[in-house]
Structure 1
Amino acid sequence: MRLALRGGNTLERVALRANLVPTPAAEAWGGIAASGVLVAAVRTGVVARLASAPARTEEIARDLCLAQTPTRLLVDCLIASGHARRSRDGTVRLARRDRRWLDPESEVGVARFVNSCGDYFDWWRDLDRLIETGASVEHHERGPEDPYWRRYILGQLDLARLSAPEVARRLVLPENAGSVLDVGGGHGWYSATLCRRHPALTATVLDLPGSVRVGREVIEAAGLAHRVTFAEGDARYAEFPEGQDAVLCFNLLHHLTESEIPALLARAAKALKPGGTLAVLDAFADPPRPGRVWGRGRGRANAAATHLALFVRLTSGSTVYTPAELQSWLRGAGFDPARRVRSARIPGLALYQACKSW
């Protein structure tokens with residue numbers, strides 16, 4: 001409702017400020033609608049068609065073999081939400097700002113991540129079950145043949161492509177490093193980017209079977225299968241091969257419980273050579289400083305982190321941890337204090353590097 005009235009008339013804005021409008025009703029309805037429109041536009045190919053060339057809605061429906069009226073309504077919603085623009089001649093095109101993120105040909109596009117978000121609808125619908133019983137969805141327990149894995153891993157790949165070059169540039173590896181173990185590395189893109197930066201480096205990605213199937217395809221398509229290999233295993237229990245120069249735990253800890261993380265970090269320490277590097281990339285919950293007044297931008301970021309914490313509890317039975325908790329776990333596993341590097345590409349994502357000195 002707040003978004004809808006932002007451009008409304010004065011009376012509507014006054015009513016909103018005076019709390020005469022039932023904003024919770026609008027938020028409950030509008031959030032689902034906004035996400036549903038965008039996911040459907042990607043899944044049906046409408047976004048890709050708009051990115052390829054301007055077209056009238058009847059042409060879009062005909063080219064994609066879609067129903068005419070629903071397609072017109074979907075495109076109208078894309079226009080109303082700013083994702084598309086209608087020209088004077090009646091043709092519709094993808095908005096300039098969205099072309100960067102939604103065009104399938106864009107090197108930084110996130111259309112596959114948007115597609116994967118369609119799986120979240122059922123999860124959020126059952127949030128009340130989590131609140132009542134504490135039972136999470138556990139989406140990582142799906143069988144390796146489930147099509148979900150392709151949507152999930154390719155969606156995560158879209159996000160990884162945004163931060164991987166920066167991570168590879170900032171991650172300090174031991175001199176003459178030759179081996180990296182990427183725990184829960186899925187698509188393998190962080191390992192691939194590191195290998196491109198360090199010619200002598202090879203990597204092993206350890207992940208669940210469904211994830212590994214898709215990751216192998218990604219790395220083979222990138223022409224790096226001779227340097228990035230995959231091993232099937234559950235990061236929570238698998239023994240890690242020793243003699244590693246670096247161990248990566250990227251976007252993994254928030255899927256693990258507080259009791260599982262110390263054991264994983266201990267196995268990572270055991271796998272590393274003396275002087276080896278452990279790198280943890282994840283979202284962390286930074287507690288606000290006492291007495292600090294949050295600005296609008298930081299307030300939105302804090303709200304996003306709070307929702308993410310609930311989301312990972314819903315989907316993995318875990319949470320988003322604090323930097324202090326991470327440092328404590330690292331000390332317990334025998335690592336030196338970790339150095340933090342913030343990511344400029346994905347707000348809320350932070351890279352921690354810790355050295356094994358013994």
Structure 2
Amino acid sequence: MAGSTAGVESIRRSFEGMGRTGRAISGLGTVAVVAALLAFLVAPRFTAFPLVAFGVVVVYGWAADQAATAKFLTFLMTVSTILILGLITLYLVAKSIPAFKLMGPDILFRTEEPMWSASSENPVYSLVPAVWGTLMTTFIATLIAAPLGVAGALFISELAPGWAREILKPSVETLAGIPSVVYGLIGYTLLNDYLMNELALPTYGSLFAVGSVIGLMALPTVVSVAEDAISSVPSPMKSGSLALGATDWQTVKSVTLPASMSGISAAVLLGIGRAIGETMAATIIIGHAMELPDPIYDVFGNTETLTGLIASQYGNASSMQMSALFAAGVVLFVTVLVLSVVSQVIERRMEQKLGGNE
């Protein structure tokens with residue numbers, strides 16, 4: 001409560017510090033933005049007019065009082081970000097309510113066949129196969145991306161010679177920019193064929209194939225973020241360890257890794273977040289069977305993921321089926337939100353521990 005009051009007081013003092021021109025720009029700009037939002041909701045064809053007025057106000061303000069205009073724009077962008085995220089959340093939940101009402105708890109717990117049927121007479125929408133597929137592919141991807149990513153970050157930051165570091169770091173960052181659809185096509189044409197021909201799997205699109213490709217996709221992200229965290233460890237800490245007689249590996253194991261653990265944890269969780277939310281690669285590779293593998297732990301079986309379910313069915317979905325897809329989006333949103341909160345908690349606890357507050 002005190003923090004909120006202090007924040008409001010800070011904003012009030014900020015606007016009081018503006019001159020008359022700055023306050024006029026802020027007021028007119030705010031009115032134009034609110035008018036544009038109302039026009040978009042009530043009469044979309046008139047939305048352009050307040051947006052043009054807002055542009056005129058900003059251009060004039062930038063010429064008349066650049067500092068006040070910049071302050072207003074940054075404040076407006078912050079508020080807009082929070083507002084947009086809130087509206088997206090409300091829209092997502094509102095659209096999913098019919099499916100939750102229709103299925104009740106069965107939407108998350110039904111395991112009897114059929115688990116997904118868009119029949120108008122007896123519609124059934126259970127997200128259990130998609131949730132299980134998402135968990136399994138994320139688990140496989142984490143087994144690939146986490147250890148290999150941390151090892152790669154350690155090598156680039158601590159063990160590689162200078163010339164190798166100059167080559168490897170930009171290369172890893174380039175891999176992170178490759179579109180996911182490219183990874184999906186490679187996984188579909190190479191990995192799926194290999195698993196079918198060499199291991200004699202009965203179907204294309206196994207969980208193992210999807211998890212492996214997503215893990216390779218998340219690997220550059222984990223390497224890049226973890227390498228930044230490891231490189232940020234102060235040099236005196238490493239030098240002090242070496243001066244006491246520790247070897248390079250002992251220094252890495254006992255000093256560098258513990259000191260950068262919060263950043264490494266954030267890198268791994270960021271990779272897991274990408275694995276959970278990956279759409280195109282999963283959609284291309286997986287077999288899209290809304291059923292549980294038999295046995296359920298069979299990673300070479302076929303099922304669905306939450307993102308693949310949404311991407312593969314939204315084009316032909318009926319009203320209730322579309323609501324079920326929004327319900328899948330809500331589950332995905334909550335999962336990523338929980339993961340983000342957990343990552344923040346872990347990072348804060350590690351900072352407290354390493355800072356000597358515990």
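None of the figures in this text is laboratory data; all of them are computed from the coordinates on show. These numbers come from a predicted model, not from an experiment. Cβ atoms are built from the backbone, for glycine too; each structure is taken alone.
Which structure, out of 1, 2, was distance in nm of label points 7 Å out along Cα→Cβ at positions 110 and 142 derived from, given a value of 2.0?
Computed on structure 1.
Among the shown structures 1, 2, from which was the value 20 of relative contact order in percent (Cα under 8 Å, 6 or more apart) calculated?
2
Supply the structure label, taken from 1, 2, corresponding to helix-only ellipticity at 222 nm (-39500 (n - 2.57) for each DSSP H run of 4 or more, over all residues; to 500) with the calculated value -14500.
Here the read-out was taken from 1.
A value of 3.7 was derived for distance in nm of label points 7 Å out along Cα→Cβ at positions 38 and 334; which structure in 1, 2 was it taken from?
Only one of 1, 2 returns 3.7 for distance in nm of label points 7 Å out along Cα→Cβ at positions 38 and 334, namely 2.
Assign the value 67, 51, 37, calculated as Cα extents along the principal axes in Å, to the correct structure from 1, 2.
Here the read-out was taken from 1.
To test your reading of the models, identify which of 1, 2 gives 14.5 for mean projected area of the Cα convex hull in nm², for residues 70-261 alone when calculated. Kindly include the intermediate steps, with their values, before the conclusion.
Working: 1: 14.5; 2: 18.7.
Working through the options, I get structure 1.
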